[in-house]
Every structure is written in structure tokens, then in C-alpha cells.
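Alright, structures below, take your time with them.
Readers should treat all values here as calculations from the given coordinates under stated rules, not as data from a laboratory. As the structure is a computational prediction, the values presented were derived from the model and not from experiment. Cβ atoms are built from the backbone, for glycine too; each structure is taken alone.
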Structure I
Amino acid sequence: MSRILQKTSHWLKKAGRGFTNLYRGPWYKKTVVWIITCVLSVILLLIAVDLNFLYLFGKSPGFKDIEHPVTSEASEIYSADSVLIGRFFSENRTPVEYEDISPIIIQTLIDTEDERFYRHHGIDFQGLFAAIKDIASGRARGASTITQQLAKNLFRVRTQYSTGLLGKIPGVKILVMKAKEWIVAVKLEMIFSKEEILTMYFNTVDFGSNSFGIKTACRTYFNTTPDQLTYEQAATLVGLLKATSSYNPKLNPKNSTKRRNVVLTNLYDHGHLVIHGHKATRAQLDSLMALPMIVNPRKEESSYDGIAPYFRAVLPEYIDMLCEKGAIAGVDEENKPDLYADGLKIYTTLDTRMQKYAEEAAIQQMEVLQQRFKQHWGNTNPWQDERHQEIPNFIEDLAKKTTAYKYLETRFPDQPDSITYYLNLPHKVKVFSYDGLKEEEMSTMDSIRYMVKFLHCGFVAIEPDSRHVKAWVGDIDFGSWKYDKVTAMRQPGSTFKLFVYAEAMNQGLTPCDTRIDEWQQYPDTVDGKPTKWTPHNANGTFSGAAMPLKSAFAQSINSVAVKLGYELGIHNVAQTAHAMGIESPLHETPSLSLGSSDVNLLELVNGYCTVIDDGKMNPP
């Protein structure tokens, strides 16, 4: 054993002397050796990082991950008449092909971000050495290639993948992350062509204003498409990549214009500014630089933009239900798609023409009813009980449900006076009106008093034979009230009488059979105690006449409907309602005939469709 240790020690000393001798001799020899040593060290470091040697560097994306990158893509929603009505997205991105991207913006990007793009293989060593030289002289600049930027966009090597144990050492983490960017960039160049890399870059890069990818950016800023971009538009988009807030044409038009002109000048200097088939002159460049910054005035796009927002808001829940039932081929609860990232194409039954008419009709009718409501109540508060007494603390209780109250409660714990003070402090607020949003100076409490005085509605149109929902209006304004009145639970009132008369037909009665319109009491229970209940007609009187069921139904006579329901059996009426499409639980009391149990508008309209569809019930 001692002989083995002696031999090993002797070999190490000999090797050490040989290694030391490499760095002796003329300066040029030492320079070459040092360069080779540095190159080998970098290569060994990159191999160690990629393999996560001894778990020191954290996991890196492999060839399989790089070959099949996962990017978040917006799902598109289409109507039955083939109109794009909205999107679901966490990152607002719609990919395009290379052929759909204007050569103008491709060349603008290369000249601005990576002029040797077609000559390197992921890492631009010439640019890297130039950047090191500039840093040494106090002029810091970046040296990342387009491929390296794509690596950051696709795999988030600075956040998504860990930097291992060495990443916890200050200063070392950035080296590990940069090494990973280099490795991924080289792998990207090995797998994809330059055109594919450019396409992926344009489809993944963040252009600010919630615009991911070139197609969304073109629509957001200029309301155009990637193949129709002009030089000044391309320069604006490429220019804002340096800082998506500072050079955003909507947020900072002056900075954006200056940056655009820098990009245009750079394009001109490279000889790639071509107008009418010829290289642009200095005068033509000056003309382009003098153009004002013109952007699309539309606000930042959100998932709620587009037609029929209430309809689109219920789609995720509906699609989840279909997945649970296995109603979509190849999809179940285990592998259901992500509506906000998987780039789905969702085709719906909605008809945009009918939807437009429905929204217009709802606004038109509700504005008339709102005027009548205001004339009736005047300056009197409408939140009153059955004795016409104002309900105490009604507004205060509503205020406690607002985010403003919860914020103040956190800010001022056990200080109700402070909360009350700020809730009653006037400030500028935008509120709904039938003439459009208006800005008013009012407190949070005043805004609640203002908003609760509005009447609300729901509107849904269903095609009876197919049960396709063709129009859906959840309220008068989605921006002000997101609570959907189509799916809200409400007492249906006299519209429920359809199910009473349907059960009468089931039990053999005919439209010519008669019942007396008269005062009558019915046994009922309140809080578990037996009592008597008496229905009243809308006009407050009873004719005492024997009325044909057809006439009683047509005139919506309450006394006859309740009498008939009690005679047929309230349980039977409820069963018929369920069989015709009512899914909500029904309280089987005599008042059920007058619609005392809550249902929603969607199932109520579907119940009426069952009558028109020859008694066949299908879900909407």
C-alpha cells in the first residue's frame, strides 16, 4: 500500500512539473498556452453546466425540450357565422409563419439586434469581445444574439431552471445563467434553421402592452398584420424591444419616436433601407424620421374584449363540464386543455348578428324602464321593505363587500372612523350611464348609492330544435356589472305557470276545461310551522267566474294557476318542470305555481323550447 502511495505521489509531482513547464518559455508560447487553457476551461465549464455536474449548476433544458418548446398561446373563440369574437389568454399571443412576416421587420431586427446573425452558430464571439472591450472602456452594452434572446424567451433559464448550489454564490449565478443561455442557443442552432429561429423569436418576444408575438403587437399598436408593416412601424416595434415601457409608443411616444429614428438610421447605414426598389437617400430617411408617431388608439387588449362578454365568460365552465363528461373526443378530466395557453380554436353556436340585435334591444328597453323607475321613485331611496320603510344600513352592508372597504379594513384595523372617513371622501370615479361612461366626483358610498339604483336584465335566445344558444346578454354593461343575470338565480314569477298547465295537459285536462277564479286559502308551512296562504290576482280582485284554462293561462290568473297546481299535485308540477329542462331544486309549496322557487333564465328559456320542440328536452 505504501509503495502505491509513493508511486502516485511521484507521478503527481512529475505531472505538476510538466504542467508548470507549459507556462515557461517565450511570451508567444505562454500566450498560446493561456488561450488554449481558457478555451478548454470554458468548454469544460459548459459541459459541466449542461450535465449539471455534481448538482452544482441546476437542471438545463435538454434536446427534447428544445425540439418541442412549450409556449403559451391564446385560444380563439369563433361564432357560428365565422366571426372571431374573443380570446382566452394568459399571454396574448397568436403565432404566425415565416412567410407571414414582412422582410422589412426581419432585416430591421437583424441590423439592430444581431448584424452577424447569419454568420454565427448561436454565440457571436466577435460581438462578445467587442462588448468586453466597450465595458473595459466604460461603455457597457449587450452582446446577446437573437438566438440567445430566443433561449431566454422560450426557456426562462434565469427563472424557470435552477442555478444549483453554485447559483447561491453572489456573482457566480449570472455566470451559470449566461452559460445556460449559450448552451441552449447552440442547441437551437443545431436543431432549427435560421428562418425557424427568427419565426420562433417573433412569435415569443414580449412587445409590451400585454402583446406577445409579432401578430398581436401589430394589431395592438398599428391595427395591421405582420406582412403589411412599413419601415417606421417595424422600427418602432424593434426599437421598443430594448425597453418595452420606456420606448412604448402608447405610453412614451416621444421616447419611442427617438428610438425609432435611431433604428431607422441604423437600417440606412447598413444599406437596407429600400424605397421603390432603390436604396433610400438621406432625404428619404429624413422624411421617414419626420413622420409623427401614429398608433392604434384602442386600449390594451384583455380576455374580456370582443362581442358577447357574458357568453364568453361562461365558456370555460361549460368546456370543463364537457371534459368531465368525456363529450370531447380524446379529452377527459385527466388531460383537459388549458384554455389560456394551448391555442385552441373554440367554435360556438352564437350568431353575432342576433347578438348585436339582442344587445341593442336590451339597452333600448332597459333605458326606457330606467326612466320610469326614476320617475316613480324620484329622490326617494328604493331600498325599502314590504312596509315601505327604508332598510337600515343597506348601503353600509353593501360597502363592506367591496374591495375598497377590505383594503381600508386592512390599512386601519379597529379604526372604523378612519374607514368611514375614506369611504365618504370624494374622488374622481367613472360610472355607467346610458350615454356612456361618465367621470364624476363622488365618494365610494355615493357611487354605491348611484349604481344600486340601476335596473338589470338578462336575455338569452335559444334555437328550439337544435338548442343552440344564439344570443346571450348577461346585463346592460359588462364593465360595470360582471354578475351574469342569465345564470343568476331569480324567482321566475308567472313565467313558471307554463309548467303547471303542461302538467294539466299530461293529466288529461284540455284548454276548454274550467276552473273558478275565486279567493281560496291553502295549507303551507313557514319556518316549519303550519300556516295558511292565500294567492292574489294582479288586479287585486276575483271575478268568481268559471274560466277556461286557455283563458286563465292567457290572462295569467294567479288564483286559477294555484288552484290547478294544488289539484294536480305540487310534486307532479315540479317533476314536469324538471323533465322540461328546469335543473334547479324546486320548493314544493302551493306558491310554486306562481314561480316562488329560484331558477335561472337559461333553464327557463330551455323549458319553453321543450314545448316548441314537440316535448323533447335537450340541454342548451
Structure II
Amino acid sequence: MDTLPTVVMLLGASVVSVIVFRSVNLPPVLGYLLVGAVIGPHALNLVGGFAGAQHLAEFGVVFLMFSIGLEFSLPKLYAMKRIVFGLGLLQVLLTLAAVTGLVTALGLSWQEGVALGGALAMSSTAVLTKLLTERLELDKAHGREVMGVLLFQDIAVVPLLILIPAFSETPERMATMMGLAMLKAVVVLSVVLFFGQRLMSRWFFIVARGKSAELFMLNVLLITLGLAYLTELAGLSLALGAFVAGILISETQYRHHVEEDIKPFRDVLMGLFFVTIGMMLDVPLVAASAPLVLGVLAALLALKFALVLGLSRLFGSTFGGALRTGLWLCAGGEFGFVLLAEMRRLELLPSPVLQAVLAALVLSMLLAPLIVQYSNQIVLRFAASEWLMRSMQMTQLAAKAMNTEKHVVICGYGRTGQYLARFMEQEDVTYLALDLDPERIREATAAGENVIYGDAARHETLVAAGVARASVAIISFADARASERVLEHIRQIKPDLPVVVRTLDEKDLEALLRAGAAEIVPETLETSMVLASHALRHLGVPHAQVLEHFRQTRIDHYRALRGFFHGDSDLEQDTLDVEEARLHSVLLVDGAKAIGRTLGQLVLNELGVEVTAVRRRNIRALEPSAETRFSAGDVVVLLGTQSALTAAEERLLQG
């Protein structure tokens, strides 16, 4: 079968699977794996060109390693060195040792044990980082431990990709091959990093001076694939060269630009890679050896959980914190599949063992979000100290809030929260701030500021902070989903408490209003209004008139300012916010079905679209009435989501 039909088949199946898995809030990587298993040679066998697809998917690993290199930051490593090179290093080494010992006891070689140990030691950076961000736990103690261990695991993949090929050689040649591979790696890394650091910034400056997005993209691809090719010529892996390319670019000022440009290539090719991993899964063989698969899965979860729990305790965590870190890191990860694919290529493992481990990794990644979801309940069930610590926190918080009444509760003490607190102090208004960053709290309390450790998204924290006695609450962080959770708890405690909420733009206004916010401050709209006030003052418009205009705009919940016309520069954002309201202009050409009909007759509001203006012969009428009758040449300005706008335009033009 030709490569093109194969790739078309893979892409089509992948699109469907990602839609389904995103709809149920599961990682897309699991959808890719499932697609591969279903259409692969061991199941429906819909794709015959497995080798061609696998060759293309190798570039997915290249771009994944390039992205890891981009994230490689020496200052970041130094700041987290105790967790990364302490907890992370020991977790990988002890997992390698434990798996090697277990495998050799079962009759396999130590080489196979080390290779398997490397694959099983990995946890999912993509899944866990997303979950930490969504649950607002990046700054918590277990969040920092999880991120530090994940960072070391990402780094550990590089030497493992160098060592594993040597394991396929005879014992006599293996030591020589390993030594030679490591020597080559050191020489290549030293030369490239020493000379590359000096050349890369200058070269990117020359390329960026051309002010061509096409040229910049071509240059990124050239450096990534060029260095990958050089390391392959040196007898090393493509992935190592891509990792080095990422490191070089991470030290330049163009890092974030490169990261955005490379993301579409990386995600698409990584998707193809995971589909080919799923195609490796022999479903009948896995079903026949289900007890073995479940045994490997149970051993994987238990071993990594026990190791991380013990190591986290060794590094000073409480039992509850260590328990939580162990639960987060016990499942497998995507780099385990990368290493398994390398083992399969080298025929390093017997097929039944490879299939059992592959199936166990897939199942563990399916279980990971579920384990995380119930981690708090598990910790509170088994860690008495966690109850005590939480009780102490609530007691401290309640003691601090005990004598306060008619105060302001500030949820979040970042930059915005601190500015708010200073305004309150200047007006002699009592406030109590809640935050989850221990270092920030330590610094602020030392300076005498009224902030305490507490998660505002928890009901008991808000009760202890005296929300029932407060005059107003302010949510100062711009995470709409977290704000909705806080609003829900506040409604339960004190339904009539006015809550002022910060958000980035207008797309979350309706949801936050429904959740119970009294006032919402969208940063982009307020910034525009402040800019307008300064400009109008210089134009001589009376200040009182400007203030009245802005007051009415806020009363109407920014109705006149909502939506904006999207252009090519908004394309990247559009892919993320497909349901964000936007403005769209429709010209009523001769023959359009809306001509001669009134706005009320078209009932566009039933499609979820609002007509904000009608332009006729260069005269623009804002908020037209239902009796407005359309004529040929009118331009109708619509506000709605992309799908709703498409339906409304069709109704205006075609009926």
C-alpha cells in the first residue's frame, strides 16, 4: 500500500478519535493509541503501509525531543536542582534497578531489564502538566515535586536512547558500543554546544531581520532536522540531534517564537507516532494474556507509587504530600512508548513481553486522570496528618479572620491581588488575602501584609476566611473555570455577597454572570476604555461626559464593546477559542434572501447571533430595531460564535 493513502487513513481516523476523546476530557494521545490498535495489522488491518507510516512518525519523536530541548533551562534546573537531581534522579535509578532485578529473576537478561525499566520509569509530562494547570496545583508542594521529577525523566530519555541500541549487540561488543556511543555523544554535544551557543543568536538575528515568517519557519526546520541528521551520521539517534537543537535555541531570545511555530508540526507528527505505537498492539495476543497484562499494570502502579512515596518522604515531604506525589507519578508516560518503539525496532524483547508492557502502559495512562481525580480523597483517607494539617490551616485562617467583619476577601495574591490590597490599605479597608504560593506568603507576611495560605476554590477555606461576614469578595486571578468554582462556594455560604471577578476578555462574561458575579472586569475591555479616556481628554471631551459613558458601558456589561473582527493574526487563537464570540460583516448582494425582510422576521437570535449594526450608504446604525427592513447593498454586522455566524450568514443570503 502506498504511503499517501496510509497517511490519509491515519489522519482521518486520528481526527475522529481526538474529537471523541476531547469531548470526554481525556488526553488525545489515548485516542491516537486506540486508533492504531483498531486499524493496525493485528486488528482490522485497514492500513497496509505500516513501515511507511512508521518512518514518517519518527519525525514526531524528533520534534518532541526538540520541544523538550526548548524547555531545557539551566536557571530553571538550578532553581529546582534538589528535586530534579535528587528526587527525579533517584526515582529513575531505583525504578531501573527494581525492574532489572525483577526481570532477571524471571529469566530475562539484565539488558532487557534496564531497557524495560527505562520505559516504565517514565510518567506522562503532557497529561500531568495539563492536570496540574487545570487543578491550580502547580505551586503546591506535590506540584513542584511532580514537575521536578518529570523534568528529570525528560532529560533521562536522551542517555537511554543512546544506551538501548548497544543492548542489541553481543556481550563482547556491548561494552565497546556503549563506550563509543557515550564518547560520540560527549564529543558532539561539546562541539555543538560550545560553538553553537555563539553562532545561534547571530544566525537567528540575520534570519529574523528578513521579517519573513516563511524564512523563519524554514530556518527552524533546517536547524532541527540538520542537527538530527548530523547526530545520525555520527552513529547516534535523530532524537539526540533534535534535543541539542532545542537546547541551542532555548538560549536565544527567539525561543518562544520558535516554540509556537514548531507546535503544529510536533503535534501532528506526534499524533502519527502514537498511532503507529497503537498499531504495534496485538489485541488478540493481549486479550489472550490478560492476566499477564493486569499483573504488569498492577506491578507498575504499585512499584512507582511505593518508590516515589518513600523518596518524597526522604526529601522532607509530609506523609500526605508524599502520598499525593506518588499517586500522581505512578502511571506510565509517552516517553515509555518512545523507548518501547526503539526496543521493537531492535527486536530486544520477546513479543509477548513487549505486548504486555505496551498494553499496561496504555491502561495506566487511561487510569492516570482517574487516579489524580480521587487523589485528595485517598490522601485524606490514609493520611491522618493531612487532616491535622488542614485543620491547623483552617484554624490559623479562622483565627486571623475571627475579629474581622465587613472586610474584603481577596482570592489570589499575585500582582493584581497585591495592587488591590494596597488600594484597600490606603482607604483603611480591612482585607484578608488567600494564596497558595508559600514563598510569596512568607515574604508578604514578613512585611506585615494580611495574607495567609489557603485555596480559595475550597468551601472550608472560604468559610474560615469569614466570607459569611465579609462585605465583598474579589477574585483577582484570571482563570474563569476556577472563578466559577469559587463563586459556587460563595453562593452557598452567603448568596447576597457581591463578588468582583477579574477575567481576560469578554468571552467568559455570560458564564461568570450566571455563576453569580456582581461585577466582572475584563482586562482587554478596561484597558481599551482607559486608553480611550486619555485620548478623549486630549481631544477636549469633558471628563464628566467620558465617565458617564464608561459608567453606562459597565452597567450594560460592556455590551457595546463585545466582540472584535478576527484577522489572520488571530488564526492561532481562533483554533483554541472556537466558541468565542466575534464580529462578522455580511454584504447583502442582489438576490440575497434577507432583502425586503425585517430583522424581526429573520429571527437571527434563535441561532445565537446578535445584529450589532447595519451600514447603509455609509451611514452606520447601531443596535437596529426588529422593524429594520434590509435593502440591497446593506452591510449587516453580526456578533456570535463561528458556527452561529456561519448559520446566520446562510440565512441572510440563502434563506
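Please state which of the structures I, II yields 3, 12, 19, 22, 20, 15, 7, 2, 0, 0 when P(r) over Cα pairs in 10 Å bins from 0, in percent is computed from it. Derived from the structure labelled II.
Out of I, II, which one gives -14500 for helix-only ellipticity at 222 nm (-39500 (n - 2.57) for each DSSP H run of 4 or more, over all residues; to 500) as computed from the coordinates? If you can, show how the numbers build up before the last one.
On the way: I: -14500; II: -21500.
Going through each structure in turn, the value belongs to I.
A value of 3.6 for distance in nm of label points 7 Å out along Cα→Cβ at positions 173 and 221, calculated from one of I, II, originates in structure II.
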